[in-house]
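Please treat every number below as a calculation from the coordinates, not as lab data. Bear in mind the structure is a predicted one, so any value in this text is a computation, not a measurement. Cβ atoms are built from the backbone, for glycine too; each structure is taken alone.
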Structure 1
Amino acid sequence: MQVLVDTCVEECDEIYVEITSKIPLKELMQIVRKYRDRDLFLRINRKKKMLESITFYEGNDEECIFVPIPKRFAVLEPDEHYFEVTLKANIVLALKGEKDYHR
């Protein structure tokens, strides 16, 4: 039986490890709570899979992807596990070029 692996999942894991190595999940949740009235995005270099910055602007840049940081599980219903799962889903959606993010 052949198992097909979605490369987006592997890329997502790589990007997620990069993000959390620079900003622990709890700290990222605190940043979201601090700026609860604004939409925050992770600016990720597409080729290097590296976090460049946290920004309020969702850009249009071929070099970078902009991943929305979910608010619901940081502000409305604080839950680290669901925040992590939702962030990973947003990374996959951004890699695939989808715009139906989980905010």
Structure 2
Amino acid sequence: MRNAFTAVGVTIQLKLLDAVITHEVPTIQMVSHLDILLFLWFALTIHVQEFHDVEGDRQQKRQTLPLILPPKAVDLLRAGTGLLIITEACESSTWSWRLFWPLAW
């Protein structure tokens, strides 16, 4: 639940930032489907921060995702999240190259 709250909070902050930028430069505005994509990105990757201090969480008796899930599920979650991040980076690079490469010439 904490991860979902963080994703919602970051999305709200991005909307506020978009409102400020749109107020200053009216020609620039974030499209609405980008809000959904960014929320999904944060919601699906925010748990990565919980993997760095599993021992500290165990000592403090916190119920973080790596401690709740069985070890096999944690390994699958790490692999899936890593694959998601790598895939998104490749897709972003490909789309950027397709959109902006013709402008460079």
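Could you tell me which structure in 1, 2 was used to calculate semi-axes √(5λ) of the Cα gyration tensor in Å as 22, 16, 13? Answer by label: 1. To which of 1, 2 does the computed value -25500 (helix-only ellipticity at 222 nm (-39500 (n - 2.57) for each DSSP H run of 4 or more, over all residues; to 500)) belong? That value comes from structure 2. For distance in nm of label points 7 Å out along Cα→Cβ at positions 19 and 83, find whichever of 1, 2 sits highest and give me its label. Structure 2 comes out on top. Supply the structure label, taken from 1, 2, corresponding to relative contact order in percent (Cα under 8 Å, 6 or more apart) with the calculated value 27. Answer by label: 1. When FRET efficiency 1/(1 + (r/R0)^6) of positions 59 and 91 (r between Cβ atoms, R0 = 35 Å, to 0.05) is computed for each of 1, 2, the one that comes out at 0.35 is 2. When distance in nm of label points 7 Å out along Cα→Cβ at positions 43 and 67 is calculated, the result is 2.6; to which of the structures 1, 2 does this value belong? The value was obtained from structure 2.
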